[in-house]
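The following blocks contain the structures, represented as structure tokens.
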Structure I
Amino acid sequence: MKKRNCLVTVVLLLVAGALVGSVRGQADMLARPEYQNLRYDENFSYLGGEPGTYKTDTWDPLKWIDLGDDWRLTLGGQTRLRFESEQNKAFGSVEPTQDAFLLHRSLIHGDLKHDDWLRFFLQGKFAHVDDRDRAAGLAGMEDHADIHQAFADLTTLIMDKRVTFRLGRQELQYGVQRLISPLDWGNTRRTFDGAKVLTESEKWHLDAFAVRPVLGDRLNLDDEDENVDFYGFYSTYKGSKSLAADFYCLVLKNNNILANSNGTMGRRTLYTPGTRLWGTCGNWDYETELAAQFGTFAGDRVRAWMGTAGAGYTFGDCEWQPRFGLLYDYASGDADPTDGTHETFNQHFPLGHAWLGYLDVVGRSNIHAIKAQVKVNPCKKITAWADFHMFYADQDEDALYSAGGVATRRSLAGTGSQSIGHELDLAAKVVLDVHSAVLFGYSYMWTGEFIDRTGDDDNPSLVYAQIEYKF
């Protein structure tokens, strides 16, 4: 009965959202800045201009509030509701094999600025799950009331360049989120405690950070993991539409006692330099990323790497503007669990969801992944896409790693097959207006011999429907 009530609630919300969208019609979303995934990147200073120079909005009274003496306050937030029904999420090895539940999350923030040199940002988080039968999954889904972000910015001039020093709890997002992401799909989002320095010029954006990941606590205030230090330098060359580039170097020091791919227990220190190139040329778009990884893990030396390359073509003159894309992802696995060399790539803090399937059963470790995509725009407000994934283990003696980086399947003797399976993701997003959007999706995996030979092999699936409102 509870699950039926959850489904009815979602359906009613989606119908109400669609009716609101139809009434508002073809409102121009480009007349004001879009709401960002990182809410602290939003800029409402245009509201300080003359009336008529910007598109008015219901929430304008909460944006760019003049407090006097060059102080400005911006208030905002987000609320999101998602229904999920998953089948055989662990290939049928965990009971119950079917679970339907409702996720809801609210984020509220205040952004206080003094002129252009001092800033305080505070964001609260409220995340809940209803009717979840698998209690083991609640840790990443619930955080009843917590401080999600709380940092201060101090901006000054150094060698005629504006440099910002940031200290406190903050979200990080770099590149296309393969290695560092706030993980918006998750109900609690990811955040870090620490410091960051950033500066920007016409052609470059430069960041350096030293942080610790924040551990979620469902019932108490979140706190940082004192055993994990994460350092990084990330630079972006803006270039032109035809060529832009990222260059980065990441350092992860984890003093928690963990097992490496050889089964040895110990601490881990990883160094990950990498680069990413992307751009467009006419109707073509392309992207490639390459990163090496070395260091030590439980006394074994680390030698690992990842690479990705892909391209797409958009038929801009055709109805629905279809885009056809092909992407290859690779992350190394361990070829010999007895040779004293750890060769399994560590994915750090990623959003694997967008690249390695919506079922989240595959992570960026020990993997060959090929994704073919078709995306269409039936109208300005609707985007629909279909992704077909083919997954193969790099080494059959290494494990299958989930989107969370956890080894879920392994055969020390080797499976004799690298075929993990094929996944189909179908999704559609409807943008109702500048504030609200609806997302629908269905995913299904056909398991391969790697799964068949390491335990239960039921085909997993996922159905979801989500509505989100930002202000």
Structure II
Amino acid sequence: MGKKQKKFLPFPLIISSLCVFILLAVYLGISWYFNGHFFPNTTIGAIDCSGKTAEWVTEHNLTAGEDFLLTIRDRYGNKYHLRGMDFSYSYENLGEEEAALQSQSAYAWPFEITKEHSYPLRAGFLYDEAQLVEQIKKLAIFDSESWTTPQNATLQITSEGYEIIPEVNGNVPIEEAVIAEITDALNQGYTSVTLTDACYEVPSITQNSQCITSAAQKIRNYSNSTIHYEIENVDENLSREQILSMLIIDENYDVSIDTMKVDQFVQSLATKYNTYGDVRDFQTSLGDTIQIGGGDYGWVIAKAKEAQQILIDLEGGTPVSREPVYEQTALVSGLYDIGTTYIEVDYTNQHMWYYEEGTLILESDLVSGNINKGNGSPDGIFKIVYKQSPAVLKGEDYESDVTYFMPFAYNVGFHDASWRSEFGGEIYKKRGSHGCVNMPLENAQLLYERVEKGIPVIAYYREAVELTSENAKISNAFSYVDPEKKAET
């Protein structure tokens, strides 16, 4: 009978078993290691305990307590120090290190070694709280001579718009907050602490505060509300720079418009563009140039209403293009407001001309007011007030029926004079009217049919005269002289 053949395990199975045995041994060995050592990335308080034993951490804390020094940094990077001996600082082993080690799951090390583990030291450090507070209060951080007082952010209006000046945080400490943060650092076992912003007084208004941002937006709105004035042949504006110069900011960051500066601007407009009563150069039909002022014709800006309209426009936040608000208008826009349609009256030569758009339509001899009796016709720049046909002219000692009446200076106007057979010459000096401009019937009719209300009337004397009548006064005649002042002189 033959011998029995021995059976062996397959070689691959032997290798696999051996690998499993080795891995298990490594796993158990490392697990055993972490039963007595902390995982990597482990801190207790401020101490890095990676791979350390609980005994090592305890010994470290005991040693640190004997020569403890806490470094404090303020917001400017300045350093201050507290020595543990000055407030009876020491470490008492309460077993927190061992408890922390026992709390870690050593057998779960494959999953835990890559994680961070942090354990606080809740009651291991002992110190005299009263002494600590006393030492904190002695720190140079509380020296008021080194303080920079916090300052609020401010807003300034500039020619370009506005500038926000950021707040100054300063370094005035809040005692209670400083004590609290230092105490917390000690309780955590830290050897240094940087004081947070909560330890300092802060400005009440920063560059991001609502009052600042709202004021800035209001300034932007105002400066966008430019006004272009529609005046012929001129470029007049209330510019962005001018608007900015009108703004004021009060202590509450409220932005408003200085109404006095608005009034000043409106006055400058009126000074430039009010033509009422202005002395002007006028080229006569005879070819020479005279100076004539007075009268009631011309542009007059309604200053109070214009100022109010500016305030309304500036609140709109968008550019505006418009005419000034006028109290009185003229026939033609611009500084030369007479235009090319007007009536010219030369009292000295007792002649008149009527032009339409530069074309002579009518000229006529006339008889004006009896200047020797104080009834000289008013001179100046006037306008046709209305037309009436027929009309009855009444005065203190007369009443006359006329067919066509066109007043231009108070109760003085152009009209026909059927009672006259002659016009022109020097009739007005002896047998002149009570002030009106007498014309032949056919010329008065033609003038009546062509002229409209508002057409300018330029009436002048070529020699110096003194007009003292009531109608000259009321109509603002260029040559009016107050009889009482004249008598005093």
Quiz prompt | When FRET efficiency 1/(1 + (r/R0)^6) of positions 102 and 414 (r between Cβ atoms, R0 = 41 Å, to 0.05) is computed for each of I, II, the largest belongs to | solution = I
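State the single structure among I, II that was used to calculate Rg/Rh (Cα atoms, Kirkwood Rh), giving 1.55. Working shown, then result.
Numbers: I: 0.96; II: 1.55.
Structure II accounts for this read-out.
Output the label of whichever structure in I, II has the greatest value of distance in nm of label points 7 Å out along Cα→Cβ at positions 118 and 262. Write down the numbers at each step before the final one.
Numbers: I: 5.4; II: 5.9.
When distance in nm of label points 7 Å out along Cα→Cβ at positions 118 and 262 is computed for each of I, II, structure II gives the biggest number.
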Self-check item: helix-only ellipticity at 222 nm (-39500 (n - 2.57) for each DSSP H run of 4 or more, over all residues; to 500) from the coordinates reads -2000; which among I, II
Solution: I
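Values quoted throughout were computed directly from the atomic coordinates according to the rules given, and no laboratory measurement underlies them. Keep in mind it's a predicted model, so treat the numbers as computed, not measured. Cβ atoms are built from the backbone, for glycine too; each structure is taken alone.
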